[in-house]
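Presented below are the structures under discussion, each in the form of structure tokens.
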Structure I
Amino acid sequence: MLRSFVVATVVAAAAAAGQPAMAAGGTSGPVHGLAMHGAPKYAVDFAHFDYVNPNAPKGGRRVAEAIGTYDSLNPFIISGNPAAGVGLLYDSLMVQASDEPFTQYCLLCETVEIPDDRAWAEFTLRDDARWHDGRPITVDDVIFSFNILQTKGQPFYRAYYGGVTDVAQTGPRQVRFTFGGDPNPELPLIVGEMTILPKHYWETRDFSKTTLEPPLGSSAYRISDVKPGRSISYERVEDYWAKDHPTQVGFNNLDILRLDYFRDRTISREAFKAGDIDLWVENSAKEWATAFDFKAREAGLVLKEEIPHQRTQGMQGFIFNIRKPLFQDPLVREALVNGYDFEWYNTNLAFSAYSRSASYFGNSELASRGRLADADGEEREILERYRGQIPEAVFSEVFSPPATDGSGARGIRGNLRKAAALLKEAGWVVEDGTLLNGAGEPFQFEILLIDPGQEKNALPFTRNLKRLGIEAKVRIVDSSQYRERVDNFDFDMIIGSFGQSQSPGNEQRSYFHSSQANQPGTRNVIGISDPVVDELVELIISAPDRQSLVQRTRALDRVLLWGNYLVPHFNITYDRIAFWDKFGRPDVTPLRGAVIGAWWIDPQKQAALEARKSTLQN
């Protein structure tokens, strides 16, 4: 799956390292990497990223978990439920570094070049890049990939690559992407991260259809075993063309990666504790605090660590589907926001592990803060243009999610009184304990969930809403049904999130732009269709420098927050990882957190673990 991070233009490495000097907006010729601002960290002759172990041993097997089921090995289309990890099969033109805000380095390409005005990006492909069948990766493959993703891929691709007006071959190994429309400094890196597909394979197959035939890839792994709905296995390609490439050194250490499917995470967590899964990333504070006191961990066979990260937090919450008439009134949405008692949940069910989310770009300089009157000039100037079109609170108040003292029913009374007043203002009245609109229709809706573990967050929320006369029901469905319903907007509310990078850009269109609001399978699950939001998104995309990007992102953040498009949840600034003690991992953790793809199986640890397991069982 593509990761949505924003770009800049690139950029020059130090002349002492042999990298040619560059102009401020473009490159002074072909270069090895592109960065959002300034120069790439790694020089043209770098050997590997700092956060890997270049001498990591190869070998071993890791068993991971997946939830639900799968019925397709094509992750690029809206149809079907793709297998976990299938994106492992493909290389992209460039690879993103995890220790820089947004910098990419050539992989399938040998070099990339852009002009000062960033009107195009030209990639020169490596002559040794190969598909798994031995055929070379060509310019035809690149052009085919772009066109097929645009015409038959998920709606996301049409939004993400919307600024590309032409893709053409300009030399034996050269392909040029030409950009149109408003300035979009991110686009060279956006096309750089595009997955490249084999034309000769897919031109004899229907790309728009699901398939369980293992597709042809180019990366360090290929599919070795398919058991639909049960498991999928990937094996390391011994003669992988890029195994010594600096962006790949220290990665791809496992011989086999198998993903076993489970109905839900409660069952798969027990499988981890039994030793059937090797590594576990926990998303529940309660389970992290209570579910790992088992014999193998007490004996030191399983390690449990909290690994800090510096990622932008994004936003998770109860997401309103504002296509539904019930949630189109901002007063109604604000009322329901007041029905969520984060402090009670955090204290009683999450062991006080979380901080409340108060920004779509939390844990970063991109998050809006304080009063707008005290903000930097560009942010104020931008939002003043929209006075009268956005909530007045943007100009006069500091956004802060409603808080309680955590005592429960007593502590949330004030917030529920405010919610009741907002609902009354919106035309809702309570009769015999039921909230009704002017037509006498009750206020009732469904919270659709995919993970039973989310119930402990949703059910207390529904109990608070019940006190307002609102009937909110929780329904848990399997992964296939969930995807089908969400893709086609057949839901009232879900728990979801909007992940963000250190450098937001084109992905904001897929999240919030009106052009994506009614596209089946869209990432704009809220259904936002607001010309002000559209313009703010485009301003972010066209930001000329980091300072402007920060100001424009903060402006969008304020408008989204005061739109009350979701009920904000919470976040943490570390990764919770438990694992059986057979892994080695690099000494350096980059700003984005643990890079499990750079871990390896330590033969000595594995041998000791097996011996200790045997002793423990006896």
Structure II
Amino acid sequence: MIQKKRLVQFYVSEYETLAKKKKGKLPQYSDFEKNANRLFKAVKRTRPSQISQSGLEDYHRQVKNIICYAFRKNRRDIMEQALTEIVPQLVQMDLHFLLREQRDGLNGECLAFLKRTMPGEICNRPMFELYPLYRRHKLQNKITDLVPTRPEMEFPETLRMKRHFILHIGPTNSGKTFHSLERLKEAACGVYLGPLRLLALEVYERMREYGVPCTMMTGQECIEEENSRVTAATVEMADYDALYDVAVIDEAQMMCDADRGHAWTRAILGIKAKEIHICASPTAEEVLKHLIGLCHDDWEICHYERKTALVCEDTPFQFPEHVRDGDALIVFSKKAVLDAAGRLESNGIRASVIYGSLPPEIRRRQMRLFTSGKTRVVVATDAIGMGLNLPVRRIVFLQTEKYDGVSRRKLNVSEVKQIAGRAGRFGMYGTGYISAMGEEELDHIRAHYQAYEEPVSQVSLGFPQILLDIDEPLDAILKVWSSVAPSAPFEKENVEEALFLYERAKKVKNKIEDFDNKYMLYRMITCPIDIKDKRVVALWLDYCKTYGADVALSKPRLDEKDRGGLMKYETYYKQLDLYYQFSHRMGKIVDEDWLKDQREETETVIMRYLSKKKQDYISRCPYCGRQLPLGYPYRVCERCHSRSDIA
């Protein structure tokens, strides 16, 4: 810690400099000397423990005004008294509000930083506000020193290779993934990396059909096969130590996604394979070339055209009168999916459902019902646009707005094209169709499907774990790293969920064995969970506190007394996933047989709800019970809302 005498000298110098430089209007004092004496007495009487932070800030500003006024009016006596008697009192109060480690870190470098970057600011704000800015500056410099200026430098072994990329560029339904998989099945050692467990499973099954031994790895399960030649995995499960003959990276345009895109960026820069096939939409072509160029690898490009025509219908869709076999009805929330499916069921139309929180195996079963013709239509969120192969003839947008985590907004060009492109499955239909419910909505979809799609200009960059060696709290490292702007075309991944979990863990840090071990803590807070589900977060926190107590984690329990219905079982399924993922991250034994049984039992119950009880989810007015119009934005019907006793 810097000597108090030197700290006082710094404050005095800053006040003197500010007084000499300050121009403009001064405060009006009816009796300046009386006001100065009153302030000086108040400061002298105040003990550091008696003043609040806001009160201390006010003292700083008042003393500054007195000194500046005294200098301008040539009252050297008052100015001298303020600098020699009052400023040391402010220093003492400032030190009281600093934590011990902050006082220890208060040195000449810190004062020089404040003088250079924020001259005179100590006269306006106390040190407890300014010192964190200095620490942030130091941390930012450490991060700059530790992180390679070029992200590809994180993979020195890969950089020494001469990789060959084959870019399969085309819209949906153009066969680009098919061609890359044809090459993968010939590999002696290959890997497929995709966005969904269902796609990894689809590739796993296709390889087995080809007679190629294959292993599937996702964050939810691992299916190993003896003498496996190919691994089908979600992109987050990529192994950067393994050496492959052939790698396939699917849906690579997702590298711009703020939450998951860094996994694609990392795979493109770091996967060790002699031959890498990348499947992406045309919007990603230029940025892919840029990334490959950074690694000094070479590439060739295969362009694909859509195999079936796509036509936007002229008249708006009417629900449910216009429903036809092979339709995929698109909405943007689980509630809306179940509501629409329930209405179809009440009209004698069997429907499959697909939405984000649905367990992968249930999604697969729902897809099978549709592909086998046991259900006539599918009601889905935009999860359907993620490469899922369904025999869809027509995409119908029942909604054209979605909540993006910040606000409700209209679908953009990229979203419309990605979803609409699923219509007209090649080999089943010669033409795909697009429609929407409502004249205005249909105009929006037509205009956006025909519009030019802006190229991907930014790709997500993941957090480099080398920064965990810095002697600073993990949350500070994450925040500062996230705030440092990288070079184009990179942008930092979203770390908000990790910071949310960090704050939850911090509240009980005394109960977490390895809270001070940043590598262990980082594993915990980056465990992918649904942070909106309170029960899942509660179980995660329990695992953080208890994982060191035994060789295995405690198993999730289903509360039989809870009447939560479908949501209860979906939450339990998420808890089962958390049990598996947290166990693997922390090196714990997993009861695989128990987990398999629990998943199957839970899947059976969820299927039962989705098969027989969808009508229970139709939106109704809670007062009169009347069925609300499809897509109605309010909970209460217009008639009941107008009643004075309800309103």
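Any idea which of I, II comes out highest on mean projected area of the Cα convex hull in nm²? Walk me through the numbers before you get to the answer.
Values: I: 28.5; II: 38.1.
Once mean projected area of the Cα convex hull in nm² is tallied for I, II, the winner is II.
For relative contact order in percent (Cα under 8 Å, 6 or more apart), which of the structures I, II scores highest? Before the final figure, lay out the partial values.
Numbers: I: 20; II: 11.
Largest one: structure I.
Just checking, which of I, II has the largest value of mean projected area of the Cα convex hull in nm², for residues 178-257 alone?
I
Which structure, out of I, II, was FRET efficiency 1/(1 + (r/R0)^6) of positions 146 and 466 (r between Cβ atoms, R0 = 30 Å, to 0.05) derived from, given a value of 1.00?
Details: I: 0.05; II: 1.00.
Matching structure: II.
On FRET efficiency 1/(1 + (r/R0)^6) of positions 58 and 298 (r between Cβ atoms, R0 = 41 Å, to 0.05), which of the structures labelled I, II is highest?
Working: I: 0.80; II: 0.05.
For this comparison of FRET efficiency 1/(1 + (r/R0)^6) of positions 58 and 298 (r between Cβ atoms, R0 = 41 Å, to 0.05), the top structure is I.
Name the one structure among I, II that helix-only ellipticity at 222 nm (-39500 (n - 2.57) for each DSSP H run of 4 or more, over all residues; to 500) of -13500 was derived from.
It was calculated from structure II.
Given 0.30 as the derived value for FRET efficiency 1/(1 + (r/R0)^6) of positions 218 and 330 (r between Cβ atoms, R0 = 41 Å, to 0.05), which of the supplied structures I, II does it correspond to? Please list the in-between numbers first.
Values: I: 0.30; II: 0.95.
Going through each structure in turn, the value belongs to I.
Taking mean count of other Cβ atoms within 10 Å over residues 138-145 as the quantity of interest, name the structure among I, II where it is greatest.
Details: I: 20.1; II: 14.6.
Checked I, II; max of mean count of other Cβ atoms within 10 Å over residues 138-145 sits with I.
Each value in this text was obtained by applying a stated rule to the coordinates, not by laboratory testing. Quantities reported herein were computed from a predicted structural model and do not represent experimental measurements. Cβ atoms are built from the backbone, for glycine too; each structure is taken alone.
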